[in-house]
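Asks: These notes open a run of structures that come right after.
Just so it is clear, none of the values below were taken in a lab; they were calculated from the coordinates. Just so it is clear, the structure is predicted and the values come from calculations on it, not from any experiment. Cβ atoms are built from the backbone, for glycine too; each structure is taken alone.
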Structure I
Amino acid sequence: MNRAQGFVFATLIATCVGCDHATKQVARSVLGEAGPLSVAVGLVKLELVLNPGAFLSLGAGLSPEVRHILLLITAPLLLGLLSLILLRSGALDRRQVAGIALFTGGGLANWLDRMLHDGAVTDFVSLGVGSLRTGIFNLADVVIVLGFLMLLISAPRGQPAPPGVDA
């Protein structure tokens, strides 16, 4: 990774963490007092939930000790290790650098939220129609998924076989 990519990487991570923290702070303040709000004819529902689990409450039923080990210790270590491996793997294009930064920034944002709120992440958005809704999520979750999709889209594809060679 060159200096320009390093700057973009660090800026995207800081932006992800800052924007996620700001939206969670507003959600805690507004939704904590007002309760759930429907927006866009009910397509978007804003509802404050403190999620002790991972993405979409996975692992919420685990003991607090196990969740602490997995989500406050193991997850950030694996996130850092994965980012380091990907960044040191060789020449990356700007989509790959951005994808790694978004994935890392979203993970870091949720980890910091957990550290600040007794192991729980602030979730507050769901999408859907009537009773058919997504799970409740936050901006960091969106950024993580976006980063992952960018990495998938920009992943190197196998080279086509030269003419006359059976694959």
Structure II
Amino acid sequence: MKPLLAFKSILFALLLSGTVAVFFPFLVLTHSGVNVLRPSVSVSSFFAIIVGLPGLGLLIHCIWGFAAYGRGTLAPIDAPKVLVVRGAHGYTRNPMYLAVLSILISETILFQNGYMLTYTAIVFICFYLFVRFYEEPVLRKRFGVAYQDYCRVVPRWWFTLHPYGT
């Protein structure tokens, strides 16, 4: 992977995913009176970690895959030049969005906060609308039949047991 691409991947990950999964939740939680530096320790904290860490790992895996295989980043202004259908993208079409949602669900569980639950629902709706009405039409136009075949086999918001291309 080229150094500039690696730098852009990290930068856009921090700017985009970091804003949605860290900065705005921090604002939501602190505005609702939660001390984010002192989450309560309980069984639900353990469950939150079980939900959030795989999401973080999945997000990192997908960002790397976009750079290594797609020669692009997660930012729409520097999208992959090659359709990425391997790794997690072979099992679901939107693993990065699902990863961010799992991180948000983890934060909701950790802080047991209704505002975070509402924020997570709003983020999902925004992701859905963005994917459905912007991202998918752009990918359909850019990658044509290859993307249409991929969409027929790989679910948008769930996982398939059989990876694409096998």
Structure III
Amino acid sequence: MPFLKLFLGTAMLTMGRKLYWLFLGIVGFIFASDLIEHVIHGQPHNIKIVFALLAGLIGAALAVFLQKFAVMAGGFFAGGYLLTALMKELGMTTAPYRWLVFVAGGFIGALLMRVLFGWTLIILSSVVGSVLILQALHFSTQLTKPLFIFLLVLGIAIQYGLIGRKSP
């Protein structure tokens, strides 16, 4: 799974804005894989991957067919995932209220996607991509914070450059 997280994180970091359906598909996959780890115990790894892939495909399909709903749902799940993942990476515990932290992050993410779609998509996909890359590579806590900031700025810069280019 580390290679997959590295691959998906790199895709999010560099192409999240340009391919928003990819953003929603990856968010669905990551959310489902995290949820499955906590819900389904003792099942083969392949079963968990299949469920996560189905969630990712559903997220990408929603992005194509139900754009506004999918964007809000993607913002909700990305915001919830990010807040819980960032708190965990920074050493903060959310033990008894993990779901509440997730919902709070979700509402913030959905609201931002609704109001500032382009910039929110750039920032959320850059943050998700950065977190996935850091989770895949397992750096020390001292290195995680500066690398997160570096990857975040890099992702935003790459994606902002993609917005400014004109198609031929």
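Asks: Work out which structure the value 30, 17, 15 belongs to, where semi-axes √(5λ) of the Cα gyration tensor in Å was derived from one of I, II, III.
Replies: Only structure II yields this read-out.
Asks: Could you figure out which one of I, II, III the value 3.8 for distance in nm of label points 7 Å out along Cα→Cβ at positions 30 and 150 was computed from?
Replies: Computing distance in nm of label points 7 Å out along Cα→Cβ at positions 30 and 150 on every structure in I, II, III gives 3.8 only for II.
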